Structure 1
Amino acid sequence: MRFAKQSCGVMVLVLLCGALAVAATPSVTLTPNIDPPSPSVGPPVVFQVSGSGFPDSVAVDIYFDTTDVALAVTTSTGTFSGINVDVPTTAVPGTHWVTAVAEGTSGTAAQASFTVQTNYPQFHYSALHRGRNPYENVLNSTNVGSIDQDWVYTTGGAITSSPAVSGGYVYVGSADDYLYAINATTGALLWKYKTGNSIVDSSPAVVSGTVYVGSTDDYLYAINATTGALVWKFKTGAAIYSSPAVVNGEVYIGSTDDSVYAVNATSGAQTWKYATTGEVYSSPAISDGVVYVGSDDDYVYAINATTGALSWKYKTGNEVVSSPTVSDGIVYVGSNDDNCYGLQALTGAELWNFAGSSGAQFTSSPAVFDGVVYIGTSVGYFYGLTARNGTQIWYLESTVANVTSTPTIANGVEYFAIGSKVYAAEDVVTGVVLWAGTFGNTVAAAPTVANGQVFIASEDFNLYAYDLNGNTQVERAPERPDPKTLRPDPTLLPTMSR
């Protein structure tokens, strides 16, 4: 601490002089401060921690909740930056705390909140359409049997649109012409936006604060996710049943005007249009710069995502309403010719086809995880097939209802609907049913699993939310820790600032 001669009359410590110098207040910044937990399989989710206002040239322990995860060293100005921290796989949805504590000081510390979310932002989770939430870490095969109804929200029409979940809200369309934004925790309405006609099968996509959805009034809409205000709308030539896929600033969607569109996500301007010879109910999947989509002209198309030029097309024996899924270089898709296909993504060559029971149209879209393809049929069968060759592993059968809903996979459990029933089953090998719920009408929309909740839309006009409520099996995000109680890990080596 330096001395100085000041107008207070005598040479004194600057702190005694009052207003001349104030010790810096330590602070930490997280970039980003909202993310999912690291998946159990695959690369970790990483965020960066930066700090200022600390003593110079000291070690600073960085904690995620109460675990010491990194050791930084401050500069001569008391800062550090760019310290990479993995989000723990076990970090459940909610508010967590990152604490930076300077070693060898008396309580010099700073905290910042970090929000963990396991969102489900668009149809079939992502533009790849694999139908799996890779981050869900609350519901699993041991506790899903205990879920019960948390809340129900009633719209003015049947719901066949699959819910999207982002930022604590559920977004879903209804046949009453409205797009709804509903608080995921309470079931309270945030806003609703009226389109010019019903939102039937088009499922919302929520990306960068904007909700995209198609309507049977022929328009693709972009709506502010927070306020419900219209950002732009784009007119196609006929009704839209297809769900938008949003990738790299483009929205891809099919229309019953026989075309597939690429639309700029920011401006709503058309980038390109590709004409098939049949209505497009199928929702596009995008992988490695290629758009894969089915058409009622019996073809599966592969279209260059940048230019709109045809890469290849494959002819099935009937209409392709099913939306393709892309995984490990293979395109999986169902057809109304009673077959599910595995096609080579690069060339369109058929690798295999699986024939369901007679009259078993595959209008459902497949989900793929861990070498298994999950898909349902119009005569009540739900299959598990090996992804590499289409061999049947197991099936479930209903004699009273068909399967139009697309399955969803999360944390070792698959969720799917047959008629007015929704099932949660153990994945991959057995297909053993762990939970079942019955609703007031057909469930044609895919169940959505996010943040420890299951959202189910039904043609009985209702959106349902299920969770474990106060079940003791649920881990909660820990309380904000007192920095004085945190204990450093002596084995950590310093991470230098970037």
Structure 2
Amino acid sequence: METFEDIYLDLSKQAGRCRIAESGLGWKPAGGGDTFTLDKAELISAQWSRAAKGQEVKIISRNNGVIQLDGFNADDFDRISKALKIWFGVTLEQKEHALRGWNWGKADFAKSELVFNVRNQPAFEIPYSEIENVNIGGKNEVALELSVPADKEDTGTNGKLGGARARGKKTGGAEDELVEIRFYVPGTTMGKEKNEDGEEEDDAEDQEFNAAQVFHDTIVAKAEIGEVAGDTLATFTDILHLTPRGRFDVLFYESAFRLRGKTYDYKIQYDNIKRYFFMPKPDDMHSMICIGIDPPLRQGQTRYPFLVMQARLDEEISIDLNVSKEDLEGKYNNKMLAHYEAPVAHTISKLFSALSGKKVLQPSKDFSSHHNQHGVKCSIKANEGHLFCMEKAFLFVPKPATHIAFDNIVSITLARAGGVAASVTASRTFDITVLLKGGAEHQFSNINREEQKPLESFFELKGLKVKNDMDEEVRVFHCMLT
């Protein structure tokens, strides 16, 4: 047995002890936690190179992807090389990384990782297990979004489930995290048309394809983007999303749901859902679903902490869930039905609630607008939307979706739009400014004057501190006239 101290597994923050024996390889964190073991039959190849904390041994395995062991001394090469050769029949290959600083090179799709080579030397590698999503931006640009762990301390070496090789665990090892990288892939490439299974047709003729699209499709296949373990429980097609804007198919799985659009494709774990809202839109024609997620959804440089869906009230669906009767009674505790025949928004809402375990939050029964609606029309800057009075918070949708908890509010100020200069008779709208703890403010503009009394009554009921500048402005205006 060969033993090495102060070795880091998969960018872990904590060092541990690494042992290589005839039966396989093992690593145990010094401060306690999950022990990682790898059977000798799992090893395919091994590489030795300079890394962040010393010398690194990178192992390509059959079923565990890329495994990184960092922190070795240069003198350890002979011991490790001999052990791998004798016990596992694997040659420890020395790799020199490209240090030229070029940002152009050749992408090589290896078994477990994407390798970016500069003059036949690797500049960097990206394990497929760390790629969360991939999208095409423009004609020749491909953006790779990297996984981010929900808990930055979760590196797979602190007793948590999943291990360091689970998607997104490696990025938890560093204080700074790379979340996106973009490749410019110009030109075209030759290939054959593929069938539904993604395999090339033998009798098909070579065709010219956009190189960026081929790069994108290869990443999707290698990183298993969009694939979720298990069968689809239910699928809803062409659902309108107000944030982010577009139409997506919504696919429900056991542990995650998927949004599949023409350009973007997202997979979101139910554990990432923090809040769930269902509101009837004041137009009496639509219902809206608002889902708060953390970490937020990303489209390029834009982050979406809330998803907002909309469906017509008269749009009904008849759907049978792909779930056995035993699972409905046991695994899901009868929180779902085997068959639904109801409006689309209501059906989606019930499935989200059952699968995520989150309570469906609805507008407060204590508020009713002048027109007997749950929301009032207003604007945030140039964005029109509706402000809903929930039981414990304000919610503005659709864009930018804004959630304000009552316990975070210092005061609310009502002011006439335009201030003193505005005509009393002409000013039919007013603004609300919400001051938060910490000094931040949210302003909701162009609220119909008729909604003042219902809103003030609701603020008083919830014990919110309100300052009404509108009456003072009227008095000042009368003084000016006098």
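What follows draws every value from the coordinates through simple rules; no lab data is involved. Worth saying up front: this structure is predicted, and the values here are computed from it rather than measured. Cβ atoms are built from the backbone, for glycine too; each structure is taken alone.
At a glance:
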read-out	value
Parent structure of the calculated result 0, given that helix-only ellipticity at 222 nm (-39500 (n - 2.57) for each DSSP H run of 4 or more, over all residues; to 500) is the read-out and 1, 2 the choices	1
Structure with the greatest value (metric relative contact order in percent (Cα under 8 Å, 6 or more apart), set 1, 2)	1
Of the structures 1, 2, the one that 19, 41, 29, 9, 1, 0 was derived from, the read-out being P(r) over Cα pairs in 20 Å bins from 0, in percent	2
Computed 1.4 for distance in nm of label points 7 Å out along Cα→Cβ at positions 259 and 355 - originating structure among 1, 2	2
For Rg/Rh (Cα atoms, Kirkwood Rh), for residues 43-98 alone computed as 0.95, the structure of 1, 2 it came from	2
Comparison of 1, 2 - label where distance in nm of label points 7 Å out along Cα→Cβ at positions 35 and 467 is highest	2
